[in-house]
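What follows are several structures.
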Structure P
Amino acid sequence: MIFYISGILLILIGMYAVLTKKNIIKIIIGLSIVDSGINLLLIAIGYVNDGTAPIFSNETLKAVDMVDPVPQALVLTAIVIGLGVTAVALALVIRLYDHHKTLNINKIRKLKW
């Protein structure tokens with residue numbers, strides 16, 4: 001239960017940062033926090049109390065509670081994709097700062113017009 005609450009709390013904190021901050025770096029950090037919250041929530045969904053690894057052998061063919069490996073595989077993939085997206089976003093922010101000399105999103109929007 002604590003993992004569900006922690007995941008939802010991380011998502012809400014990240015969304016607060018994305019919606020209220022004006023600095024692009026802080027917005028990217030907020031998106032990273034949202035990503036971590038979603039990963040924690042996915043792992044919490046796949047968790048089974050007193051579960052075993054989904055490996056069968058000749059001795060353990062009886063029905064027991066097994067942990068679902070699919071959410072774990074999805075989270076591993078999501079971590080790699082999130083890292084790539086964060087790296088590309090930070091590279092774009094560096095180029096944006098070199099060109100406009102500001103990271104304030106309101107000033108950058110005004111430069112468009």
Structure Q
Amino acid sequence: MSEPDSIAVVLSTLPDDERAAAIARALVDDGVAACVNLVPGVRSIYRWEGAVADDREQLAIIKTRRDRVDALVARLRELHPYQVPEAIVLPVAGGHAPYLAWVAQSVR
């Protein structure tokens with residue numbers, strides 16, 4: 001299960017540091033993610049409910065197995081404070097084989 005096409009990266013934006021860390025820990029603790037990188041200082045400019053919003057957020061880069069993406073997104077939706085949380089799924093086309101194997105083994 002460590003072929004590149006068995007791994008996915010899910011991107012999501014999260015609010016403040018404390019809540020982002022709690023969500024990241026829960027995803028890893030629940031076994032739906034092997035690792036979550038939190039990138040602070042993301043500035044998101046977007047249209048919401050007819051107005052342009054400009055917010056500071058964190059970008060979560062979440063590594064998982066493709067067969068667990070649905071479970072990960074469902075759990076992210078449960079934990080996320082936003083009405084419409086971002087969940088963009090990117091397939092992995094390649095990578096360092098031992099790392100990909102670790103991701104596959106770390107996700108339950």
Structure R
Amino acid sequence: MQTPPQVDVSHYSYRVTWSAEDAEFVATCVEFPSMSWLAPTQLEALQGLEAALGDVVADMEENGEAIPVPFSERTYSGTFNVRIGEGLHRQLVMHAAEDGLSLNQFVVKKLAST
């Protein structure tokens with residue numbers, strides 16, 4: 001049986017923010033929402049979480065558990081469907097027409113502005 005390639009934890013999606021409650025920086029990882037790391041500096045928080053994730057991923061590999069694929073390494077089709085009410089659909093079509101855009105172009109423009 002072939003061993004799957006080890007996940008590079010530096011490819012995960014990290015965020016470091018200030019926690020007023022803890023009076024420290026807190027690092028989080030989107031792919032592992034239950035994990036965080038507190039430290040006095042942004043860099044220490046990020047490095048601490050990345051090291052902890054390295055241990056967690058190694059443990060998961062050892063136990064044959066499914067390891068989250070980093071968002072940066074996933075592929076996306078570029079298509080998703082959203083169900084909306086008839087009234088909102090009508091409003092969006094009208095706004096798109098006023099802007100001289102197709103409904104798809106209008107929605108992409110609005111989503112990109114968030």
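Out of P, Q, R, choose the structure whose coordinates give distance in nm of label points 7 Å out along Cα→Cβ at positions 35 and 99 equal to 3.9 when calculated.
Answer by label: R.
Of structures P, Q, R, which gives 6.8 when mean projected area of the Cα convex hull in nm² is computed from the coordinates?
That value comes from structure Q.
Can you say which of P, Q, R returns -9500 when helix-only ellipticity at 222 nm (-39500 (n - 2.57) for each DSSP H run of 4 or more, over all residues; to 500) is computed?
Q
Please state which of the structures P, Q, R yields 3.7 when distance in nm of label points 7 Å out along Cα→Cβ at positions 27 and 51 is computed from it.
Here the read-out was taken from P.
Hey, mean count of other Cβ atoms within 10 Å over residues 43-50 derived from one of P, Q, R reads 8.9; which structure?
It traces back to Q.
Identify the structure, out of P, Q, R, from whose coordinates relative contact order in percent (Cα under 8 Å, 6 or more apart) was calculated to give 18.
The read-out comes from structure R.
No value in this document is a laboratory result; all are computed from the given coordinates. Because the structure is predicted, anything quoted here is derived from the model rather than measured. Cβ atoms are built from the backbone, for glycine too; each structure is taken alone.
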